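Asks: Pasting the structures here.
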Structure I
Amino acid sequence: MAALGAIEPVLAQPGNSVILGANRSDPNHPRRLLLYLHIPFCHRICPYCSFYKHTPGATAIGTFIDAMGMEAAKRIHQPVRTIYLGGGTPSMLSPGHLSRLFEALRARIDFSLLDEVTLEANPATFDVGKARLFRDLGVTRVSLGIQSFDREVLATLGREHSPEQAAASVGILREAGIPQVNIDLMFSIPGQSAAVWERTLERAVSLEPDHVSAYNLTYEEDTAFFESLRRGEVATDEDADSRLFHLADEFLTANGFDHYETSNYARPGARSTHNEGYWHGEDYLGLGPSAVSTVEHVRSRNVADTAAYTARVAAIGHAIDESEALDAEALRLERVALGLRTTQGIPLDLLDAAAGPRLEVLVSEGLARIEHGRLILIHRGRALVDPIAAELV
C-alpha cells in the first residue's frame, strides 16, 4: 500500500479502507469494534492475490495461533460487534488449531453479543465434519472463495478446487447448519467470455446462496498476474469490465439479490454486517501479520512477516509496524470514496463547491441522482465509482 490512508482495494482485510464516525457519538453506548483476524497460510499461492500470504512451513501454525491469542489479550479493550477471519485460507487450519484460536477469542469476547462471525473458506479444505466444527465454534457466516464454476477459468486462477467441489461445498455448509453462505466470484479473468461468466452466475444462483460477491479482477503489484500484464501477455479492457459488471448486476438483481455495494449482492437480511461496518465508518481492529486497524482516528498496520509477527507479540504483546493519525481531510476523502460504493451514497456536504459542476454532469448523464441531500450513483455510474470519486475530491 502506498500509504496507510490509501483507498480501495489495498487494506489487508475484507472491506478495505474505512469511513470514520458512524459508531462513536453516544457516550452512553460504548463503541463496539469490528474485529479482523488475518490467517496468512495457503496451500497454494494464487497468481492474482496481493494480500500477505504464504504456504505453511516457515512458522509453526501452533506458534502463530498462540501469538494471535496473546495479541487478542493485549489489544482487545472494548466490546466487539463482529469477527471476520480472512487470509490466506482460514479454513485450512486444523480442527485443533481452530478450536485453540476460538478459545483464546472467547477469553476476551462475549460471543453472545456478536452480530456476526464470518470465516473465509476454500471449498477444497473442509468436509461436513469440519463444517460442523465451524458452526459449533460460533461461525454464523462462511464466505466461499469459489471465483468460478468453469474448469478452465479455475486453472487460470490457480485454484485447487474443481467446479464439482465448489458446488458441493455449499451443500456441505447447509448440511452443517451454517446460517449464511456467501459465494465469492470474479470476472474479467483472462480467457473468460461473457457466456462463461453468465454460466458461472447461473450456477451460483442455482445453489441458493444468501450472498454473492462479484469482484472485477484487478492487477495488483507483487502478483504473477501483474507481471503478465507488464510483459504484455494480457491486457485490461474497461469496456469489457463494464459489460461483465452490468451482466452480473442485471442477472443477480433479477434473481432477488439486493445490489447494496459495488461488488456485493445479498438476499433480504443477509448483508455482510462486518463489511457494512467498514463502509459506514466503524472502528476496526486487525490482528495477525499485515492486518490494519483504525481506532479513534489512528490507523496502524502490523508487520507483514509471520515470523516477525510472532516474535514481536511474544516480546511486547503487539506487532504494530506503522501508525498514523488521520486528519479531517483524509477522513473526508475516504468517506466519499467508500460511501459512493453503497446504495446510501454520500451526504452532499462532504463535497466542496468545486464539485458542483461535476455533480450536474453526473446527474444529466444518468450516472447519479440527488435524493434527500445525498449523492447516489446509479446505472453506469456504479461501475465507474472509482474514477467518479477521484473527480469529486
Structure II
Amino acid sequence: MKILVINSGSSSLKFQLFAMPAAEVLASGMVERIGIAGSEIHYKTEKSKTTEKAPIKNHTEALKKVTDLLLNTENGILKSVDEVAVIGHRVVHGGSKFAEPTVINADVKKRIEELATLAPLHNPPNLTGIEVAEQIFPKAIQIAVFDTAFYHSIPQQAYQYAIPKELLEKQNIRQYGFHGTSHKFVSKKAIDYLGKTDLKIISIHLGNGCSMTAIKNGKAIEHSMGFSPANGLVMGTRAGDIDQSVIFYLMEALGYTAQEVKNMLNKQSGMLGLTGYSDLRDIEEKAAAGDASCKMALEINTYRIKKYIGAYAAALNGLDVVIFTAGIGENSSAIRQMVCADMDFFGIQLDANKNSLRDAKIREISSKNSTVKVLIVPTNEELEIAQQAYAVQNL
C-alpha cells in the first residue's frame, strides 16, 4: 500500500511517500517559501535528487508540483494518482475531541477549522493541505493525525488551569499539548533502543518551535505547551512562558492592541526578539564571535529547559532518560552541552566527545558516570503519521 504523508505548514509543504507496511520511503521532499519570493522544490528518491526554483503562489500549486514530480516519467514513482491509497495529514490542534487518528469527512474538516483560533499558524494550512489533496487524489482515503492526541493521557491536575472551572467544563479551556507526533515517535524509539518499557523519560523537541514532554511507561503525563503552541520554552519567534500581567501592561499602559500583542508574542519574540535572529545557527555564530545579546539569549534559552527538566523529574518521581530531538536538538552540540551542564544532582552528565559527533542514527551521549541516559533520537513525524494512518486503514 502506498501512503502519502503531507505536513502542510504556513509557508511550506513537506511530504513523504511510503510503501507500507515495510515503511520504505519511495520519495520525499519539501516545497519551501510558498507565497514568498524564492520558492524552492526539493525532491528525492533512491535514484535521484533535485532542487528546483520556481514561483509557488499557494498550497494548491505546491501540491500539484509535488504530484507532477511523483508522476514524472523520468524520476517519478507513480504512474497514476490512484496508486496512492491513503494520505496522512499532520494536523496540529485536535482539541479535546480527537484522541486518535481519524478518517476525514466534512464534520472533521469543520472541527479543524473551528480549532484554527487555537492554532492560527498551523491549523489553517493543515486544512488547506487536506482540501487540496482531496481534489488531486480523489480516490485516496484522507486521514488526520493530530499533534494533540498523544496528550490525552495527561491527568486533570496537570491539564486544568486554576481559573473558573466553568471555562473548562463549557469552553474546553485547558492544556492540550503539541509536537505529540514527534514526542511519541522518539519515546517509542528510545524504549526500543534501551529494551525497557517502564522508563521515566523527558523528551526535548527543539526546532523553531520547542517543547518538552514528561513520559512515564510510554504515556505522556506533562507537557510544556498549553492551550496553544505559544507556551513553555523559548522558541525561534515565540516567547514561551510569560507573566500574563505583561500582556495587560502592554495593552493598558503602552497602548498595544490585542492583535499587536498576539503578533509580538508569536512572531517577534523568542530568540528573534532577544537577538534579531531566529535561526539558532546565526545566533551561535554571533555568540562565538562575542555578541553579548546572543550569548545571553543562549543562556536564557537553556536555563528555561533546565527548569523544566527539574519540574518534570519531580512529576515523574525520578528520571531514566533525556531525549534531544528535532533540528536544534539533533544538531546543536552547544545547546545540549549548556542544557546538561551542572545537572549532577539529577545524575545527568554528558560525554563531550560523543556529544560533538554527528550521526543520523539514535545514539547515547551520556558519560559512563551518568545515571540518566542522554540520547539523541532523530525524529520522523512523517513515518509516525504513515504508521498511524496505516493502522487506521487496516482496522
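Asks: For mean count of other Cβ atoms within 10 Å over residues 261-268, which of I, II scores largest? Write down the numbers at each step before the final one.
Replies: Details: I: 20.2; II: 16.0.
Answer by largest value of mean count of other Cβ atoms within 10 Å over residues 261-268: I.
Asks: With volume of the Cα convex hull per residue in Å³ computed per structure, which member of I, II shows the largest figure? Each step should come with its number before you reach the end.
Replies: Numbers: I: 143; II: 161.
With respect to volume of the Cα convex hull per residue in Å³, the highest-scoring structure among I, II is II.
Asks: Out of I, II, choose the structure whose coordinates give relative contact order in percent (Cα under 8 Å, 6 or more apart) equal to 20 when calculated.
Replies: Numbers: I: 20; II: 14.
Traced to structure I.
Asks: A value of 1.49 was computed for Cα Rg over 2.2 N^0.38 Å, for residues 237-300 alone; which of I, II is the source structure? Working shown, then result.
Replies: Working: I: 1.49; II: 1.26.
Comparing all candidates, it corresponds to I.
Asks: Here's a follow-up. For FRET efficiency 1/(1 + (r/R0)^6) of positions 77 and 189 (r between Cβ atoms, R0 = 30 Å, to 0.05), find whichever of I, II sits highest and give me its label. Walk me through the numbers on the way to the answer.
Replies: Working: I: 0.10; II: 0.70.
Once FRET efficiency 1/(1 + (r/R0)^6) of positions 77 and 189 (r between Cβ atoms, R0 = 30 Å, to 0.05) is tallied for I, II, the winner is II.
Asks: When FRET efficiency 1/(1 + (r/R0)^6) of positions 117 and 333 (r between Cβ atoms, R0 = 41 Å, to 0.05) is calculated, the result is 0.60; to which of the structures I, II does this value belong?
Replies: Computed on structure II.
Read-outs throughout are calculated quantities, based only on the coordinates presented, and are distinct from any laboratory measurement. If you're wondering where the values come from, they're calculated on a predicted model, not measured in any experiment. Cβ atoms are built from the backbone, for glycine too; each structure is taken alone.
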